[in-house]
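In what follows, structures are represented as structure tokens.
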Structure P
Amino acid sequence: MQNRMRLKGLGLPPSGWSLSVLLLLYLFVGLIGHDPWKTDDAVSIGVAFDMFKSGHWFIPHLAGEPYPDAPLYYWIAAGFCSAFSWLLPAHEAARLASGLCALLAMAFILQAARELYGKEYSAIAPMTLAGSIGFLYHAHEAQPMLAVLMAHTAIYWAIALMPRRPWLSTAILGISLAAAFLADGVLPLMPLFPVLAFSLFFSENRPASSFRVAAALLLASVLCALWLIPLRLEAPQFFTAFMSNEFDLMARLGNRPLNNGWRYLKMLLWYAWPALPLAIWALWARRRVLWTKSFALPFLSFAAILFFLSFYVSRRSSVTLLFLPPLVLLAVPGLASLRRGAANAFDWFSVIMFTFLAAVVWIVWNALVFGWPERLARQAVRLEPGFVGNFSLSACVFAGVITALWLYLISTTPRLQMRCIMHWMVGLMLFWILVAALWMPWIDYGKSYRPVAVSLSKSLPKKVNCIANANSPKFFLAILDYFSGIKTVSMKSDAGARCDLLLIHGGVQEPVGMASSGWRKLWEEKRPGDRHDDDKFRLYQRGKRAKSAAGLPGINDLSSGQDQEELP
């Protein structure tokens, strides 16, 4: 083993404080400074905002309606809203929950790697997790799956810790199993039961380990019951809807599991880079000791997750986070055993690529703010019509300091095996921070629905009894409630049949019979950069003699308005 070295730059492996500062900077830059964005970010913020504003802590609500989902992430996000409402807007405070969950996930994966492989190389685990492209994408949005990731990494730590600290690991395991259920229901638990069985198989004292696992399951059941039993007594309809969703998931099998599994594997080629190639190398280089616990546990965990997601979940970007902990744990010995030539090649690739990307970010920022190069400036305005760039001295200075630190780091880091993953993680951090500091006004201008929500609120008549919603996606309902305080009711409900206004999301053609039946278009809007008519939102007002919108031909043929997760 190589001795710890310190030069002018960071030592390798990085010390606790230096690694903590890097990870904190990586995580919390970009969590604030922009509006809620489409799909999960807006929906999660909407639920947390409702908890904070209306006090629906026990039963999650979205835009005034019950939202049958597990509450843990929303509790954390609403707690941040309550704690920082004096300092930050609610949507930015809510996203701090993602930073906390991601930070704890990296702390737990560090402890798990330390138990499995020793202290010297354990810092590889959080750096590899932070350097995974899929993790970067989701760690900076309001994302409940980050709470699941936090629970999974704690469970791997508990399993690795059990031979050395049995009762502490039992407590961690029980709390983490409960957290996984309270974060996303049954789905996160399904691949964990084979993992627990594998851990018992590799245990030196199976009766004692079985007892501790049983105790952890009992603790998890008690903690979950603290929410489920009062929920059943106080809100039976919500309880029934929540449990129905969970049982439907367990009863459903995917139509094409092999194809679905293959799609996940293809997605991991970029999503889990560089953890995936390092894990594959570890399995090959250490194939003779593959069935030792430190290798078999993460490998079999990956296989269990792939099996269950292939059968039960169509490809989703957020749920793919569950693949990262086992791949990261395998990447630790993979990097430690990487040949010098391969490590140097990876290092040079990281340095050259992220230095080039940093230069591109600066050039594009110059085009956004100063209009040069002219072709880039025209392209930016074409993509987001109406955007006007403004110079921010603080953002420019901050980005310049980060760029200078990158150049300093790559010239002073010791030439050790861990240097390549350090440069990859810091390079990805550099790229993200530069984008967040220099491009965020342009990105937020194109992705924010705030102008649409404000425009709708200004177009409402003075007297409105209610607004019926035909097919608007959940994220837009959350944004309407958050920015304009507008709540809608389902068009098919009894209340919806009496509404004077109807909100529709869809194409430019009006549903059949709208105008002839006494409904007139009152408002129409979309974001400046949206290219398709299907992105438009329209509001109709009911005439005095018009019948309910639910009875109009063509209305019931509209799409269901289900949110579709955007893949990065």
Structure Q
Amino acid sequence: MHFLRYVVPVLTLCSGLLLGQESHEHHKNHTVGKFDPVVENLPPPGFGKVDHVIEIETLRGRMRYDQERFTVGPGSKVKLVLGNNDDMPHNLVLCKPSIANVGMEVSKKAWALGGDAIAKHYVPEHPAILFHTTLVPPRSSQSFYFKAPSKTGSYPYVCTLPGHAFYMKGVMSVATIIKTPTGKPVGFSETTFRTYKGKWDRLPDFDKLKPVSEGKVGNALIGTQFAKMENQFGIVFEGVLSVPGSGRYSFELGSNDGSRLEVNGERIVDNDGTHGHQTKTGGINLKPGDHPFRLLYFQKDSEKSLNLRWRGPGISTAWLTKPPSGKNGSGMPIRPEVEGDAVIYRNFIAEAGTRAIAVGYPQGVNLAFDANQVRLALLWQGAFMDGGRHWSGRGEGFQPPAGFAKLSFPELSPFAFLDKVDSPWPLPENGRSSGYRFKGYERDKLRRPAFLYEFHDVKVRDFPMGATELSPYLNRKFTVESESKQGKLHYLAAAGNTIESSGKTYLVDGKYAVSFPDLKNLKPVLRESAGRKELLLPLEVEGELSFVQRYDWHYE
């Protein structure tokens, strides 16, 4: 993995200027897909009629746009709505395909802006930039207007905040939009929706129920976001399906739970019932022109999804609904019961052992703790864990993390008694750290666990907390209790091939940085031992002592 020069002051400054958030309890008042009212920026003078409305949302804690491809006509006028569902700010920068990986080049220039980055919304001066949003704050949404290029092709877009462009990117396709004999665009138009509240095992007769909301879809793509509910709801879309030529049109409808597509009053695809995400197909012969359609869907209690694509004469396979925002199928993503809470998964986890405890935080930070060796084994960003391996079939094997930017830590215990500062750090014996006793964990009101363990006469409370400023990071608060006054207790803060000191920050193997906010009287010691670099923290414990270690990914 490659990383960028790490600048602590910039990140700290940004959170104060941009986020303006209280404690994480603030997030519990929000649900996925809900924002503060959209900030409607006015179109430029003389902009005229909008041809395409593109709605893109950020996926909370996953460092992704929910749409990684959309299509507009050459020279068309576009309204883009960027909804930021995350706990950190994001932007969207659209580029000319002038060189390979132009989005990354633009992003690196943005990361090099230093103290000017916030004022410039992390948008550098670069000839490849066609259009950009401002920085959209967390849990807010803004609209923006631009004119698409007249030249057809693929135009990449990225989020240019530190490290985001590795994962937060997509492509705007500029292509000729086929018209139908009636002048309507190919696909769905004049679409309306009605939403219903209820708990069903199969699609009900919606015509006999009273909707809780209704409205027009407009130029946006059909999707479950119109329901503004997470579970126990139904939604009916109705409108016109316009086709350019005569022939057979095929449809693939995927959903979790039930769905059905009707065209010209006929059932084309029936995917009813309660089930995980599954797809079914169907087809119909159509003549050029407009045909009425209905798309019905209900969601009971599990993950929601609704995807519809089609193909036919003159039409390559294309989406008629909002494209899926990730893997759907046999996977079983592990989610918290309450949005904004942490989630725990205990099982066999790759690189964390047979007594692994994985924790996912809503800020997009995840960890795996090895209870055998009483150590932090892994950190990663984005998606948490996929339970498919262990929750289906015989459940054998080790499950790897589902996200990205994984950091693996050495198999070394966190604390040891050293007679001298150059004494070697003890190694595990038979896969376990000697002298340790793991005592389980306790959880706070946000379901975040604090790991409890003992090392000889030393009691340790190890409390990791996911956090975010412009990028996710982890704080780890240690509370150490001991009656020992020997002065030989040491904490191993980091170990690697290289550790470089820059002020109060230590860069480990060029991949991540550690620091110690408010360290007070403790002073880290950087040494070389057993063929590696080690960062130690000598501890003078008399009663109780606390300190915090911070982990930041290092982007290059």
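Results, tabulated for the structure shown:
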{"quantity": "Parent structure of the calculated result 23.8, given that mean count of other Cβ atoms within 10 Å over residues 355-362 is the read-out and P, Q the choices", "calculated": "Q"}
{"quantity": "Which entry (P, Q) yields the derived value -1000 for helix-only ellipticity at 222 nm (-39500 (n - 2.57) for each DSSP H run of 4 or more, over all residues; to 500)", "calculated": "Q"}
{"quantity": "Ranking P, Q by FRET efficiency 1/(1 + (r/R0)^6) of positions 147 and 411 (r between Cβ atoms, R0 = 35 Å, to 0.05), the structure that comes out highest", "calculated": "P"}
{"quantity": "Which of P, Q leads on relative contact order in percent (Cα under 8 Å, 6 or more apart), largest value", "calculated": "P"}
{"quantity": "Which of P, Q leads on mean count of other Cβ atoms within 10 Å over residues 75-82, largest value", "calculated": "P"}
{"quantity": "Structure (P, Q) behind the derived value 1.5 of distance in nm of label points 7 Å out along Cα→Cβ at positions 387 and 531", "calculated": "P"}
{"quantity": "Entry that produces 0.00 once FRET efficiency 1/(1 + (r/R0)^6) of positions 291 and 347 (r between Cβ atoms, R0 = 25 Å, to 0.05) is calculated, selected from P, Q", "calculated": "Q"}
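Read-outs throughout are calculated quantities, based only on the coordinates presented, and are distinct from any laboratory measurement. Here the structure is a predicted model, which is why all the values come from computation and not from measurement. Cβ atoms are built from the backbone, for glycine too; each structure is taken alone.
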